[in-house]
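Asker: What follows is a set of structures for review.
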Structure P
Amino acid sequence: MNKKTVRDIDLKGKKVLVRCDFNVPYDENRKITDNRRIVAALPTIKYLLENDCKVILCSHLGRPKGEVKPEFSMDIVAAELTRLLGKEVKLAKDVVGPDATELAANLSAGEVMLLENVRFEPGEEKNDEELSKKFASLAEVFVNDAFGTAHRAHSSTTGVASFLPAVSGFLIEKELNFLGSALENPERPFMAILGGRKVSDKIGVIDALLEKVDVLMIGGAMAYTFFKSMGYEVGNSICELDKLDLAREVMEKAKNKGVKFMLPVDTKVGKEFDPNTESKTVKYTEIPDGWEGYDIGQETIELYSKELQNAKTVIWNGPVGLFEFDQFAIGTNSIARALADIDAVKIIGGGDSAAAVEKAGLAEKFTHISTGGGASLEFLEGKKLPGIEALQDK
């Protein structure tokens, strides 16, 4: 983490624009169902308030695609921030228009405002220079604390950093410290668990991790592409037929690197994509025609759990089964419990695995749960994140 943080510059009394990741889930009544991303931004916001800053927050919510759509308004976030901070967070009626400009101009020390959804602006996702200048005109300093969007070069994440002194907030600092130290200097044995749908989605991560880990465990739908590459039938399971050579190369690379590469030995299959479908557990070599693999089986759970007892550092990205359906959530929940019980550095790489750990009520048993699925994946791959690159070096 060679980037400046809010600690490294004089912020006293300054007007500060903070890019947060308030892209939270909400239900049909527009009630926030998980406020973790808002809570994660509080340490930075509170630090700025303690330094008498005038705080202008901004974020996207959902995918309005450059149009003003009331269902994507930041009003629900402003209300939740007001509750959590115990002080009013004023919501601008626009992003960089007359209302935002006036509110920002009249902000006093210790006050907080929130811009409307930055993706209401068509130039946001194009990293439009004029829009970036308008963001910059609102403040004197830019703080990026949105790790979840750090892999995107947008006006409010990278563009604005060209026109203002730009530093990171505490959340980005924390993410880079945990993910960085796990990759650069892990206590060994270092193990990774990768789940999810497709080998092609994770190939960059698999490649990067094979250079670093001692053990790599595969779960989720991508396991079936590996089975198929070994010559076994996979029924109706998700399988990338054009990636069979890639799967074989991965296994060969693991062997050459001396990495223990673990695939499920049994799998729980279902008749159809339905929470109440008929299901049974079969050996990985015996998936019947017309059935689809939805979870790892009990034997695999025991095998992986036993292996994990030796781990000193673990990175987990992607559920190992269709955890949204209770009968196929057993594998993911069991892996979460096995990890919760071991004494090791345990990092969850955001996204669905983070949701699964939360759902299982085990979040506090983990060293770090990343707030950025896509960003943490790209970081694990060793890619440079534009939102981080744009910040000032120490």
Structure Q
Amino acid sequence: MDRLQARRAVEALRSGVPSTNAVWALGSGQPELESQFSRMLDGVESAIGADRQDSGMMIRGGFGSGKSHVLMYFERMALERGFAVSKVVISKETPLKDPAKVLAAAVADLRVPRTLGRGLDEVGLLLRGQLETDSFQALVSYLASGWLNMRFGSTLHLYAYGHADEELADRCVRFWSGDKLTVTEIRRYLKQMEVDGQFKLESIKARELALQTMSFIPRLIRAAGLRGWVLLIDEVELIGRYTRLARGLSYAELGRWLGEEGADQRPGLVTVAAITDDFAAELLHGRGDLGEIPAYLDARPVPCGELAARGMQRIERARWLEALSQDVLRNSYQTIQALHGQAYDWKPGEVPWPEALGVTPMRIFVRAWINAWDIQRLYPERGPVGYDIDRVTTDYAEEKDLEGSFEEVSQVIE
């Protein structure tokens, strides 16, 4: 890194939102999770050959323990190995219960190797160079089989062979990204290309269209010459503040994204989701979700209790972030010390560490070191600094505003 990049990395670490360069320099700090993720990437080809989705992974840890850091490191790993990658942070605007909104966020954030742009436009550009390949023809054959609505087969044809019409190509990409494209418009475009009789366009509900788009995109990414699609979902614990119906739907959608049995399989998709370490105890057992929600959902218009149960089981089996070893802490300390020196053109000295209690999160150490070096650089006459550590707990109090109106929730399950 040059001086500007080093300063950006230090400032990002100071704020608790590390940059890609800082994360890559520090490493994951989680060798076992890193090895498991690497094996998942290696196993994508065999999963695709068996026409199934990789089972994905859930990780859990306390606030500030480094979950987002690990996801960002996984993002860089996947890009280095030829995968498209998306990261979605669960929020009020992106509720996990709503597959269409999660999909839209994932597509908007999608990155492909060796490019700066985001979204499916980059995938589309790669696709144009793959029209004669076996992977592209495999996608055409799959769509012709009728497993997905013919909107996908027809728009793929329009995009691939309507080279002269960039507006049409853009409309197709935006449709794959979640925008509306009516049957009337598609038929008009097909008629202009004199292939309108090849595609039978049938009606489809908006929710089902979103679910089918989830199956289409990993295959589209493969046809474009990439190895697959990695989806990273952060802050899943926010669903603990939803009311019961929205929580139940979120558990089911989590199971769907992770490729659980009973969900549509999406060969080529690898999902990693992160959640707080106390969620299972507080929500699945303390609030009784594990025992009550499956039956509650099965009484709804679209039963999904079994899938929700599998989603909750995945939360229970989530992999713990490993406790910080002295080797990891020492390596991180030395790396950030070097970054701080490069960023501000000086030679940082040694500074004291916060007390390591086994559960002290990495964020505490990082900010303490950076603040100590700041004081050392700006006020060299001062002696060593002390530390007051504030512990942050997760709030799981229900807040209906986070999940949208009852009507919005109902639309998701109709």
Structure R
Amino acid sequence: MLAIDGGKPVRTEPLPKRALFGEAEKAAAMGLFDDAIESGNAIGYGGPEEAAYEAAVVDFHGGGFADLVNSGTSAVYVALGGLELEPAGEVVVPPITDPGGVMPVALLNQVPVVADAARGTFNAGAEQIAAVLTPHTRAILVAHIAGEPADMDPILELARSRDLPVIEDCAQAHGARYGGRLVGTLGKVAAFSTMSGKHHATGPQGGVVFSTDEQVGWRCKRFADRGKPLGLTGGTYVRAGLNLNGNELAAAVGRVQLARLPEIIASRRRVAMAIAAGLDAASAVRLGRELPNTEGVYWFLRVHVDAQRLTVDKDGFAAAVAAEGIPTNPSYRHLPAEADWFRRRRVFPPSDYPWGLPDYQGDRQATFSCPLAVEAVESHFLLHIHENFGAGEVADIVAALRKVESAYSEESTT
């Protein structure tokens, strides 16, 4: 009997906490406080810790230019700002993402145009992006949701054919690989979130802007610090920008975290692969489809449910798994096109800018239904895993999924 119907659950013990921060991070932070107390100088920003962390990020990615900022949303904003796109144009944005992954587009006076998802995934594909390109498109913003790389080569080829820069949103994909290459190194510029829930963190909030293009890197760094003439000879503030800087404390924590990232990635992959293997014989439940020649890093697991083979829908399946002691998130319906701010164009109220900008010549009435993205979110639920899961947790997750599948299988009721 299923636990949701009064039976005994597969797991009665809570799943282990992630415990992301430990003594090493504490020591790094306390060292800064000790120095501040001894010297009398406050903990600041733009100092040796930040430089060391940014150098470590660059080294992790095999070269380039990095800037620590104060959030993942800021990282997207700065990455876009560093490209200096001509205003009153359009930027293609992902079909499924956090609001902070799209709002910066509109805040920079570009109209966000939503591309649908590639079938069976949470990420946009080249075909879907091509369908929304217009003469007004200025750039393409691609997100690697759940730590699963988007299919980048066709997207990059499409972008090259139109001379469009590609921005990668790697908030959920630290260290993921596409064709052996690290995400974040494929487009013109990339944005990472380093808030406390991500693969590696700089504290409660944080972000990194990364580019292999030094000029873009310097423009981003200037834009993130109120237009200071960083990397230039002389001059005063060279453009308008916000103070979106990271700080020494965040960098000190981040440097410890970054050193652990390869181990974190390897452990998450091991857990995900073990769960996938445990579902090999399942008929109605499996992990979400991934692209060949990619290495995901699994910020969460997408679990696909074939409801046609079951007597319950996806939400009911997820609820039953949760009752077995395996917490689930029944939906990840974060579709920008469905958000109130997007539909009502509440960016610069009371105006409807950027859609209403006099210089914008695109389709001001455009709406985006994104049927493939809706299909994807309505056929998947989420399992949150982390690097501290062991064989026992994997076994219980697989057992709960198989138990619920068996109970709700069409075959078992005929």
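Read-outs: derived from the displayed coordinates by stated rules, not from any lab. These numbers were taken from a predicted model, which means no experiment stands behind them. Cβ atoms are built from the backbone, for glycine too; each structure is taken alone.
Asker: 151 is what came out when volume of the Cα convex hull per residue in Å³ was calculated for one structure; which of P, Q, R is it?
Answerer: Structure Q accounts for this read-out.
Asker: State the single structure among P, Q, R that was used to calculate distance in nm of label points 7 Å out along Cα→Cβ at positions 144 and 184, giving 0.8.
Answerer: That value comes from structure R.
Asker: From which structure (P, Q, R) was relative contact order in percent (Cα under 8 Å, 6 or more apart) calculated, if the value obtained is 26?
Answerer: The correct label is Q.
Asker: Related question: Thinking of P, Q, R, which structure, once mean projected area of the Cα convex hull in nm², for residues 112-199 alone is computed, gives back 8.5?
Answerer: P
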